[in-house]
1. Can you tell which of 1, 2, 3 yields 19 when relative contact order in percent (Cα under 8 Å, 6 or more apart) is derived from it?
2. Give the label, chosen from 1, 2, 3, of the structure having the highest value of distance in nm of label points 7 Å out along Cα→Cβ at positions 7 and 247.
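Laboratory data are not the source of any read-out in this text; all were calculated from the coordinates shown. Source: prediction; values computed, not measured. Cβ atoms are built from the backbone, for glycine too; each structure is taken alone.
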Structure 1
Amino acid sequence: MKFLTITLIVHTPDPATGRAVPTRERFRQVVESARVAEELGFDGFGVGERHEYPFVSSSPPVVLSHIAAVTSRIRLFTAVTTLSLLDPVRAYEDYATLDNLSDGRLELIIGKGNGEAQRRLFSVTPEDQWARNAESYELFLRIWRDHKVTARPRFRPELADAEVWPLPLQQPIRIWHGSATSRESVDLAARYGDPLFSANVTNPVEPYAQLVRHYRERWAAYGHDPAALAVGAGTAGFHVEKRSQDALATYRPAFEHQLAFMQQHGIEPVFATYEDYLERSSALIGSPQQIVEKVHRYHEHLGHTVLHLSADATGLDTATHHRALELFQSDVAPVLRREIPDPPWGWGSPATADLSDTAAVPVGG
């Protein structure tokens, strides 16, 4: 099993002090989180994309480019790239640049995104968002693979023998499809033979497991090799200490702050009590052994081989969160790495050929 830490770059006042750090400092915290993740031995670090409050993650390629400069090994993920909102040509330019700057460490998780404010900002409607997502993905992929493209898309101007620069380093690039509530993204991933990343955060496991089962069915229907299928999954919260009672006591105020934030903004919580949250959500709170056992329970439903934890302290102080990440790597990750298989491709670039500009140029390109 492989492990990522992920941030959506939420920028809200500290729940304990009521004060918010300057935006500049919030970005510095993200970069430091990535550096710590690499130092502790995590396999990947992800940055989300949101275009509405309370997030400042509107430009993940810029943030990830900075992270690429201060790290050397860790894989760099988007979580997710909201292709339904973006011009796929411009998105390609940003990510092909990042691919080169990171020495081919980039992996994309794509999705339509959600949120009414985001749709209004980019003039995307609920009726066309799935069509936009599929079209943008297909055109993005064509440009990455073919470089010179002729196309007549529905949602952007046509392309006539268009050359888009720079050439990427990885050929091909691994693209995951983020899955939360709908079958459209699941079917798109299965159709193209791409891995799936289940959000697995807001609800109990059953609706996510149902989508993963559908993905496996569609994967087989499209004729792909079952051995090549891969699923990732998120977690609703994380904290580990040597003793379960210490972990539960430490995290309780963090849960209560999250609950208060939802109530303040009129969001109906799925898990209204701490006990229900611990029992029915994907949160990993407890001793190392308890976390190992819960990941296995979720693995029985999802069959996932990649797991993400929050890169952010999320109601805890930073030092406490970093100690928990360190304990996860020392006492939890080694067990799960032994007992749950890795994705079927190893953990580097999806390309098997030499990563160079000449290798990246397609035949006839």
Structure 2
Amino acid sequence: MSALFSPITIRSIQLKNRIVVSPMCQYSSENGFANDWHLVHLGSRAVGGAALIFTEATAVSPEGRISPHDLGIWKDDHIAGLKRITQFINQHGSIAGIQLAHAGRKASHHRPWDGGKAIPPAEERGWETVAPSSIPFIEAEPRPLALTKEGIENVLIDFQDAARRAVEAGFQVAEIHAAHGYLLHEFLSPLSNQRTDEYGGSFDNRIRLLLQVIEQVQAVWPEEYPLFVRISATEWTEGGWTADDSVALASVLKTKGVDVIDCSSGGNVAHAKIPVGPGYQVEFAERVKQEAGIMTAAVGLITHVDQAEAILANGQADFVLLGREFLRDPYFPLHAAHALGDDIIWPSQYERAKPK
């Protein structure tokens, strides 16, 4: 059996292989509701053999959405649509995961295919954004409101309530989104967090909100279910969050009961020079895994079977998360198993097409 198709158990959850569908924004919701698009998009990856399938960044509050079309879990009415999806994923031998997110100062934007620009609060479908400090992501955009202590308490409540709803909806893995320049990452970074209270300044202060979010989520998240945290392992910018910071954070998160660190990068500096290329973020997953002693997931332009197998076989990460490649090929795991000579179970409906 290849490394890519070796099963692994995290807490009580067994994953049949190491291939994970990375959270990918679809911008296809109205008022946060999951619909047929989400069922087919996520369900087809279950049919395709992925072990773990994450939803897109799912907003814990209306103001936490990147766009008015983001998936949401801020009210009980959202549960039924999401449960329909988790049931389908489970029926096909995969595990359903949810990424809980708050977009912070990067909220209230048009969808990419609608131009992607910020929607001012005064415009229809726009709203006031929040952040650790009143610093916009791009200077020309509206300035966010610096969160008050009351605002921070509301964020903590929103994450806990969202986690409770996620359990009711049938998710068995949760990932807290603390990357890509969204709210929790904004608190981590000295570039976006210029607070002078207990949430700003020192490393310990800047990671405080993330630790509190984890604590709130764990209060309602079943102990037998895994918890991931996605981080931007570096901001690729002088004076920003670094790989050293990520190792230090991961070491703390391990003591707090986090199971896996999902290692992405960037997103908090508009014009950062990022050396994008095949597997360009794998080094961070490897370093965090080795130095913090915690399981990691590698993500970022992982597109080929041999590339994914090598990452795992060389011990650089415990999982590979694919995004764009899964958009191109929902059945990547089925094709990968054939390429590696692994005999895996195909859906009964597709069995007659299985290569011999």
Structure 3
Amino acid sequence: MPRSFTIKVPCSSANIGPGFDVVGLALSIWLELRVKVDHSLSGVPQNCEISYEGEGAKDLPREADSNLITRTALYVLKCHDIRSFPATTLVHIVNPIPLGRGLGSSGAAVVAGVMLANAIGQLGLSKERMMDYCLMIERHPDNVTAAMMGGFVGSYLRELDPVDMERKEIPLSEVLPEPAGGVDTGLRPPEPPNGIGHHIKFGWAKEVKAIAIIPNFELSTANSRSVLPKMYSAKDMIFNLQRLAVLTTALTQSPPDADLIYQAMQDKVHQPYRKALIPGLTEILLSVTPKSHPGLLGICLSGAGPTILALATHNFETIASEILARFAKEGVECAWKVLEPAYNGAEYIEE
């Protein structure tokens, strides 16, 4: 009999002001995989057929060894001596997460791929163990941890011993070989060490929602990282550490303290250096405040950008309209959404 299931993975926003590469927040835009396993079908390459709707539908590959989701799944399966999808698998991808906008689209894809392999291969991996596979591919734990575990999370990668360090720095092209490498490339890729990453879930005040202002242009993480300095002053690092220490507790308190949160979301590590990549960024971050816009708690760049994330308790449309107007002065059109934390993270739903 055919078997059907759904995998849902939330988008995520990383950094949240001072928490560069440290904190992430899962939010309520969901990547969905609608999967059907049908043993009666045959002749499909890698036993996997992909269909797609939503963001990126025109451009993203449909081949199992090229699409990030199914390439990730094949990597995990090969780590368990399974060369291809074990039975003909129809994967319908529904993706409403904007690509290249700082909302964790690639992190969600990696998480979805690992969960797909776990389900299709009946591997019985826990979420914690699945995170190890995610972190072999996505080396920054903030987005993938939020997407997998849900809620507002802090995370880090542990220091590994010398043998594990050899595995830790494996390039993406070797873990997920390109199709041109041939069917034997990556035949038995190295399994990740246990417990690469560690995380903790913070609380979140029930009143707080996130307004995502999403500009109509993409900004790659690589380009956004390229403008960051290699070294930081102790003064700037202390500035961020002090605020992050306050922010992770301030966002748990009800009612939220707007003045405390707004100041705690200031940053000197990544946002100042990315202003040249995002028209109007500096003015937006400085001009929209709790005093000028009641209901606002804090404002920041979402991940690598260009999306702006404004945390607020009410007055969402007014806050969004102000940011939209400032982007419009720079000739940038935007969409906007009010989002809530996705507390449970990635989900597997048997049908």
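1. Structure of origin is 1.
2. Sorting by distance in nm of label points 7 Å out along Cα→Cβ at positions 7 and 247 in descending order puts 2 first.
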